[in-house]
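Dropping the structures in below, format is structure tokens.
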Structure I
Amino acid sequence: MQNDNVRAVVLTGSAATQAQHPLSDRDLELYVRNAESLENDDSWWLDLGDVLAVERLENGDDQPTRLVYYVGGKLDFTLVNAVEAAGEYDRPFQVLLDKDDLTVSFSLRAHEPNLPDQGQFDECCNWASAAALMAAKAIVREEPWSVITRDADLKSELLRMIEWDHNIRYGTTRDVRYLGTRMRQWMDQDIQARLVGCWAMFGDDSGQALTATLELFQELADRIARATNLGGFHHAAVRKEVDRILNANRDVAD
């Protein structure tokens, strides 16, 4: 790379293991002297192809990200301060460029499956319950857009439970990916089959899908709590209230 600010480039993600899908993104970490100058200059990624769209993200770890959609593919760039680079990865990586032997000390640490503590477990249960209660109200009010929005929140928490459940039962023998990536490869077939009933078409059978989602969520949460000795959650009370709302007269719903 001709830009003198960029000192090293590291490829991560599935492409680093040669296991990528033809439509997979390319995840690139740019180790730079000055991230701010690249944040304010778009030429370095604009010149790489015909740009269709870009997402500019400011990550909480002071590593700005540019997700660039080109004709023919997508590149995800993360800007990392070369001086503060830790160089530890929990998944395979590939060094594409190194001008200063910066990556010599980079290493692959043992992957540790993500498991919940009590606070994370409680948060997941509370957020899922809140989303389910609001989704139920939106169903009765016949507000399908709100149903979809709240259901998306609920599904995010369901996925957290699914990930934790698989991490607990399989440890490092299953490569549980974020955002459901490659779920066909790591997620149990019975869970996948249950998920089919957790979605509904726009405004159709939303109540049944909500009930199916809550049932699966509760089963997973109870199993996780038992396996990790965490305190449980009042799922039955939430389910009872959701059922009450769904059975309410639509004409008198607030």
Structure II
Amino acid sequence: MRDKIALLPIKGMIVSERLPGIKGMWVPSELIEVIEEIGSNRRIKGVVFEIDSPGGMDYASKKVADAVKKLKRAKVALIKSQGTSGAYWVASACDRIVADELSRVGSIGAWVARFDLSDFLEKFGIKVDVYRTGEFKGRGLPYEKPTEEEKELLKKELKESYEIFLKDVAKNRKLTREQVKEFSKGKAYLGKEAKALGLIDCFGDREKAVEVAKELAKIRHPKLIDYEETLRKKRPLIERLIDKFIS
């Protein structure tokens, strides 16, 4: 039997929980299940992760990146139009990264938003009383202003998330923490600059990514197996039906 190379697309946002009917979102369990299926197939010697994603939530992205890292196969990330933020975290877990000169790459960093509707509610005379057992219980409620302590805690958590992201990318790409920190200000780089910074290894398309995977796996004439439909079937039936109806 011929050796195989798997093609696994990662398109759209990587989130902890997807809203029904919203296309272009993936939760870690779906991606990880397919990655583990690939890992259990001995004929598959390499994987090309076809990434076209702006990233997503830090926890969700890290879970997928960890699963990619654990996969004992030749792994190549092919960044299409974009592989930024959490999606780049996933790409960095591969052995090589291929991209186009116009691909947007990187955007290493973290951010968080907090709604504050307190002034709006006050304008209409709406008052919400909150009773809590600790000063941080219920933090982030949109109908009250954040305290200075809450702001500091949020900044601390954000910094910790960023440090884990930065450390992982540095280790995966064999760069120093200081090198990665220099270009980890949330900016996305086009292919040429991304290559100069060490964020990617070479330019190319699917054909190039497959060639790189073949070299890493030391195989010559593999059969390509597209896992897009397999991945789609991991989504709940109701969501697939909603997607079909919307499209």
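Derivation of every value follows stated rules applied to the coordinates shown; laboratory data play no part. Please read all numbers here as calculations on a predicted model, not as lab measurements. Cβ atoms are built from the backbone, for glycine too; each structure is taken alone.
Upon calculation of FRET efficiency 1/(1 + (r/R0)^6) of positions 44 and 196 (r between Cβ atoms, R0 = 41 Å, to 0.05) from the atomic coordinates, which of the structures I, II produces 0.80? Can you show the working numbers first?
Values: I: 0.40; II: 0.80.
It was calculated from structure II.
I, II: which one has relative contact order in percent (Cα under 8 Å, 6 or more apart), as calculated, at 16? Traced to structure I.
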